[in-house]
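Listed next: structures, encoded as structure tokens.
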Structure 1
Amino acid sequence: MDAIRLPPFRGLAVLGTGEALTRLLSFVAIARLTRVLGDRGFMPVEVALAALNLAVYTVEMGFPLYCAREVARDPQAVARLLPRVLPTQLAVAAALVVGAFVAARAKLVDPELGELLPGYAASLLLIPFALPWVFQGRGEMRWVALPQVVRQSTFLVATLALVGGVPQRARLPWAEILAVGAGSAVALGAFLRRGRLTLAPRHAFDRHLLREALPMGGAQFLWVVRMYLPTLLLCHFVAKESVARYGVAHRVMMVLQGLLTVYFTNFVPTLSRAVLGPRPLLLKLLRRSLLLVAGGTLLLVLAIVARAETVLGLLFGDVFRHPEAAACLVPLAFLIPVLACRGHAQFTLLTLGRARREALCSVVGALLLVALIPWWATARGASGAALGVLVSESVSMVLAFALLRPSLRTRS
């Protein structure tokens, strides 16, 4: 048997560069929208985008993770998976589109939100055609990264052209549809040069595929719930301006969290080898990595929170240079060192084959978050929701290390 080698650094470099460009372009587009819409005008956009993130992971259903693994094992698996995966994702996307239109027409949501949701939902119909799992499984990382960069570039240009203020806010879904369509068109064009797009609607919702993919998708969905549910819940407890102030603070946190994603992408292969060796070496690796990442992120966070209002005003405009926005940013910023620590426990559990234990931590965190937000948002406003996120993730971190500890004492 040939020796198993690490994937080439070039793939990681391409993904890292693509991720950085994608986040930068998205951040610039949102920062510009906050300036032209203001705090009250940006609120329905923030809520619609939070709902869209939840919907995207609902459409994906864990297929990108499962199918990428299968294609990596056997490149010919594309011909078997594609006719089943695409109809399933399109059916789920269509159901969400119908639900969004019904919610808007029946006035089940705020009218300002109702003018955005149907259009944003329509963009879900284009997402399956990006086919990231095909390229990831083949190791063609440029076609994983490039469509995302094209998507966010298109969104930035489209928002500049279409939205100049609150009166044009209803055009934002068109910018999203154009952006998703452009990214998916690039990916689909790359795919069609080597393969053929086939659909088999009668094989949609294949039981075997769902049984394999849904548990993977469930773990991702729980993460999205923990990150975006507070925005959706806040609408019922605080003023619109407060939701927007929480939203911009949350976006700063998500950019910082993206740095952790890149680090752990590079760290996990080393961790995967270390769990096969002596436990003292694994513990030494974890201690060194924890000291580096937790310490580094803590210093960065301290620098940000020391000038929280200034940072928010500089990034999003003077209207967000506000004490309430700063009060939201402080706990959300301190969430980064917590996630840095939790990530070490999380990925160690996963590489040790203790996925159920890690899932338990995520479930506990999500349930605690749902319990805390109504209580603390009512008592403390938007900053109470931010504090609830910090506390729930801190509890999940402690629980993850508690569940990891027995595994570090034994070889298996």
Structure 2
Amino acid sequence: MMLVLLMIAAIVFPFSVAATNVALGGTLGVGVLSGAWWEGVVSMWRRYRWFCVAAVAYWGLMILGLIWSSDRAWGMHVLGRQWYWLLVPLVMLLLANETWRPRFLGLLSLSLAAHLLFCVLQIFGYVTGTTAGGSTINDATGHIGHIGFGVVYGMWTGFLLQWGQRHTGWYRIMAWLLAGWAVVMVFLAQGRSGYLVVLVMLSVLFWKKMVVGRDWRVAAMVAGLLLLVGALVIGLGPAKKRILDTERSAEMAMQGDVHHAEYRWSLWLAAWYAWREHPLLGIGTGGFPQASVWAKKHHPELDYGSPVAAHPHNMYLLALARCGVPGLVALLVFFGIWIRMGWCEEWERSDAGALIALSGIALAVHGLSAPSLEEHFEDILAVLLLGTGLSYRQKRVA
């Protein structure tokens, strides 16, 4: 039952938030009631203890942050939206089965490819009425939306390149063609964080294959994709325009003209000012909206584009503002251990290292411009890839 629900979630993931939540929520519910989730937790604790400690420290501070929060109701809302992180031990346990793991990854890749096709149809105006805000003909990001689109497909691109390298013949060709298609689609969209994630994914693979693995063929493939990305940045309208806008905004902010710079500069400063007022413990979980109102009142030069802001569009500043220096340190340690677990795997023997490391790197990079541990599509995919990567060490047949 749990495996069936997990497979359904893989199929509907890029197309429906509601259907994905129902499938994954059912998976978690059955897992808790059957005891499988607890078994997964125990297994994770035994095999990945420091990662578990880091996760408990980070989310434990968020729970404690409710105590001194000025808006506990919003803090509970923020925490409640992160329930999907509880799926990691269950996914790890269920996909320990050598038969189901490739089926799951295959269904997930098939659904992501189908969604890319949907985006192509959207570009030409054949489909409309997507469920994602900001997804239009001029920013064809389907049902995912431009904020998460590049991050999701950046992670998928990294996995496809690594998977293709480990296979031969048409499997490799198809994987690399899909990866190239995903890269082109990301740079046709307008999400700048996605541009950076894709570049980092390709750079990591280039380093792993040429510098560490000495695999010149794969390194040449990745280098070619890097050159393609560079050409897309220079030549394609959305990518070029968004990057130029970022450069101009940064110049204005550095010159002190925060009011006319992009809104995120004001949001970042608001988080910084809020933490300086509460340097020991921060403003608490859920306190940022009220802190943003306070910051605007005391610093009129700030401009969020609205009277109040839900978050500062930066995971690290958000952690600092919420729980002070301990919150920021806990976040950095969490990402560090996560990435290191995958980085130290033997990437040539299995896909475990790439699945773990690339998902962690993607969210760590995305965190520079978004609350990367608190967004639906990016986090659901990271949870699924992380759990799948960790499953390679499990011996139990689900």
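Since every read-out is calculated from the coordinates, none of them should be taken as a lab result. The shown structure was predicted, so the numbers you read here are calculated from the model rather than taken from an experiment. Cβ atoms are built from the backbone, for glycine too; each structure is taken alone.
Using helix-only ellipticity at 222 nm (-39500 (n - 2.57) for each DSSP H run of 4 or more, over all residues; to 500) as the calculated read-out, with -23000 as its value, let me know the right label among 1, 2.
Working: 1: -28000; 2: -23000.
Computing helix-only ellipticity at 222 nm (-39500 (n - 2.57) for each DSSP H run of 4 or more, over all residues; to 500) on every structure in 1, 2 gives -23000 only for 2.
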- Query: Between structures 1, 2, where is distance in nm of label points 7 Å out along Cα→Cβ at positions 131 and 387 highest?
  - Reply: 1
- Task: Tell me which of 1, 2 gives 64, 49, 35 when you compute Cα extents along the principal axes in Å.
- Result: 1
- For structures 1, 2, which has the highest computed value of mean count of other Cβ atoms within 10 Å over residues 115-122? 1
